[in-house]
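Enquirer: Given below, in the form of structure tokens, are the structures.
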Structure I
Amino acid sequence: MKIKLMMIGDVVGSAGVEYLSRGGRLRREAAERGADFIIVNGENSAEGNGITPTSARALLDAGADVITGGNHTLRKKNVFSMLEDGDKLIRPANYSSRAPGHGFTTALVKGYRFLIINLAGQVYMDSPSSPFDTLEKILDSEKGGYDAAIVDVHAEATSEKLALARCFDGRITVAAGTHTHVQTADASVLPGGCGYITDLGMCGSHAGILGVKTESILFKFRVGSPVTFEPAEGDVFATGAVFEIEMAGSNAACISAEAIKF
């Protein structure tokens, strides 16, 4: 049995949400690629960073099966109850146990149990716990309860993302990086059967800088004083990756990884 997984990078603001929603675009693109399951990173889907119940529900309505998060997930307090109550929206597992929500969830895909885990990096980030130690604990605690493990690694440093993927190659099925908003050209399958890409990129306006108006970012770099990041407009598209997974009992291995843009 083969299963195709589509993962979409950070959705930025209403432009990104509307792009995936309009005309059933996300479902259509998934169907054209034969994807059976869709994971979308939604931690920037609200205006001004963060995620709200409104943006989360819009992404789920658009076709996302699970929404992963990152360093901005807890920025909007009105999403806390949704993080606590549901299994479709997760935040980094290596945040404090006191933080609202959960860091992983299990979904049934064609009869197989997919363990979806969200982790945040520590290099240049504020994550309190090691993503390596956290992933080790989750895999141990959930042993026997899943057939494939999918990890969204929300991290700044490319080396940290690849290090985690190589460390757990053979124990996890996919490790896909998010956070930088720039799609990388290294979609591949590691020797142990882990599908990998350093960063999925983003869904939003590419007319500015990482989804933000160019002048806002230039002011920050050149002046240095606080500035409100206004969303860029125009040239909206989505990037991500599709991973084909070979299921063999409880042994799952990625057999192909392809970066996508639409």
Structure II
Amino acid sequence: MKNILSFDIEEHFQVSGLAAAISRDQWDSFPSRVEKNTHKVLNILNRYKVKASFFILGWIAERHPGLVKAIAEEGHEIASHGYDHKLAYDITTEQFSTDLKRTNDILEDITGEKIIGYRAPSFSLASDDSEKFGILVDLGFRYDSSLFPMKHFRYGDAQSVPVSPFDIKVDSQTSIKEFPVTVVDFLGRRIPAGGGGYFRFYPDFFIKRNLKKVAAEGRPTIIYLHPWEFDPDQPRVSGAGFGNTFRHYVNLGKTMGKLDNVLREFEFGPFKDFL
């Protein structure tokens, strides 16, 4: 069973969990670390000859067009993460549309390719928000990977959606493919199968167990990571609260080794291979 590997391209200071400590008007005052960290990702993917999907913020693409170009030239899929990491449920449908159009214009101008994939910042798209899914269809997106089918204080409401990829009907004639982030049943509850802080926190044997369990169920595991998760030397931010701080910094020094372990044993590709 082939699995899906994806990266959300954002700076360490743009994470939702640190928003209480860092405002958007401070972003440009922080030294950028995204290029160096993303090239760490590209290097390990090259080593294993693996292609992945890169969901890129428009804010990042404006400031680092050469990075976007480098990712695309290495054969990876370029997809949209919105413009500046505003949570989808915190903005209106009109603002959502403007955000996506702006980001697509930036990414498509750099790559010359149509953008067909979207992931909402912090998985903040609600499964019943038919207007925003309609915007995705209207803008030519072919798939979304914003729904996390479990209960979480920050993610959008998606607890009851299927755990396998499925079509979301926008109206009687149109739909969009949804790739929900992978969860598994564990002691009667849905838990993440491996991505982000969960990937860094879980021991290697548990990550591999989840990949095998999901494959046995006939569905791909979706792993998502961020460039800053490969950067244990990033500056520490205070004032975000214990829980947010722990989730952001736990096991940053182990991300590369954990990714190396799964790439050595399992097969991965980008979302577009599954359409």
Structure III
Amino acid sequence: MAERKPIESWLTDMDGVLIHEGVPIPGADAFVKKLRESGKPFLVLTNNSIYTARDLHARLRRMGLDVPVENIWTSALATAKFLDDQRPGGTAYVIGEAGLTTALHDIGYVLTDHEPDYVVLGETRTYSFEAMTKAVRLIKGGARFIATNPDETGPSAEGPLPATGAVAALITKATGKQPYFAGKPNPLMMRTGLNAIGAHSETSAMIGDRMDTDVLAGLEAGMVTYLVLTGLTTREEIERYPFRPSRIVDSIADLVERI
């Protein structure tokens, strides 16, 4: 890798890097503690739009990871920032949970099913046929299609669950309209996150467990990328991709001393 400036800020994915199925990954607590003590800007990112940053702060704290609310950046917040830039004070029909609806309310959006500017699809554990049918009809009627993230599956203790990307594919098949995904691997999520903490890509690193979202997003945003092997990607799978992370480490514990 070409010589780069020292890393002054850190972005890290949450699931598969800091926690796994609701349990902290060994070394995650030391990593967060070291980051906070260093005073360096940092963000914990997640493509999951179900929870608000305040919800995630509370959930992580119960696991022993004290991440301040302002250091949490979700695909719901990135989506809201994008919509606020594109069409301030707009309207949206939303399929999603509190993380997404709260983010849109906070930027002054009105949530409605009457001729909305956008249909916004996020993560939920209660996708309904009625809601998807309404989304299809609104998009066919002219609403623009936005989705928080392209992940087709999400993790659970029982195995993979259908996620936003899978439901988006269903709506795309019915409408012929592709959504604009605001979350990873869209570098927009990284750039808006970096702006939120006053950081710059050339002196920032992204840590993740997925090649197709975390590493790709960091790469396209111009950041150093670290792939950890505690999540969804194995060392053998890395070779299948046409791009590589800057570094591969076993876990977040290996990065504590690099802060």
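Here, each number is a calculation from the coordinates, and none is a lab measurement. From a predicted model like this one, the values you see are computed outputs, not experimental measurements.
Enquirer: Quick check: 1.15 is what I get for Cα Rg over 2.2 N^0.38 Å, for residues 34-113 alone, calculated from one of I, II, III. Which structure matches?
Expert: It must be structure II, since only it matches.
Enquirer: Additional query: A value of 0.95 was derived for Rg/Rh (Cα atoms, Kirkwood Rh); which structure in I, II, III was it taken from?
Expert: Of the options listed, only I reproduces it.
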